[in-house]
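None of the figures in this text is laboratory data; all of them are computed from the coordinates on show. What you see is a predicted model, and the numbers here were worked out from it, not measured in a lab. Cβ atoms are built from the backbone, for glycine too; each structure is taken alone.
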Structure P
């Protein structure tokens, strides 16, 4: 019986000690120039920075630090998770008590110059009674 317990314990420890699969997905890291249309605020311009978090990325799945700097509005730090050409994004204005936070879904492509682009739809449930918008971005 003791031998069986040791074998089970060894299997459990071995399964935890194995390395996670290396990140094999597309790396979308970079700085992007963006133009957007917000349902409550209208048109805006901004810059998005995406930074791959290699230590939290595995296989086809990428983990990212996200930051939108929107002209005239402020900085929206957040996080993103990618699977193939789709990326889920959560962001929030770094000013307290604004309720200016939301979740978006972006689709990535490459343009004719070989640069990454993305189109994002976002939703903000608490901002001014509910809000949504679109954003188009091109990598520098």
Structure Q
């Protein structure tokens, strides 16, 4: 009876090991240098084509917070009605193009009127940003 117990324990350990190996996911391979952000992020018209995922996320978070909205304010839902995901590349919502226009407008204002405002590395520090006017509201009051 003892050899059967050893075989049973060995088979159980092997099964647990196989299940554990199958359940773990290998690390994502490093992205080749030739694969730029425009291949990952579709339809970037204003933001840099080589923007990192982290920088894009930070930029989107700044815009969301400045307007007090969620992603769906500018981004349209996917065409698949069963999915509740957003189609970030779509230009179906006019708010997305308005955001692009506003981004260009603030960049132009900062360049024309605040180009003297520089940090330690000599980079221009933006004085006008989304929060300047919006202050957490998607449609700021005109004064």
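Here is how the numbers come out for the structure above:
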{"read-out": "If distance in nm of label points 7 Å out along Cα→Cβ at positions 105 and 121 is computed and equals 0.6, the structure in P, Q", "value": "P"}
{"read-out": "Ranking P, Q by Cα Rg over 2.2 N^0.38 Å, the structure that comes out highest", "value": "Q"}
{"read-out": "Structure responsible for -14500, with helix-only ellipticity at 222 nm (-39500 (n - 2.57) for each DSSP H run of 4 or more, over all residues; to 500) calculated and labels P, Q on offer", "value": "Q"}
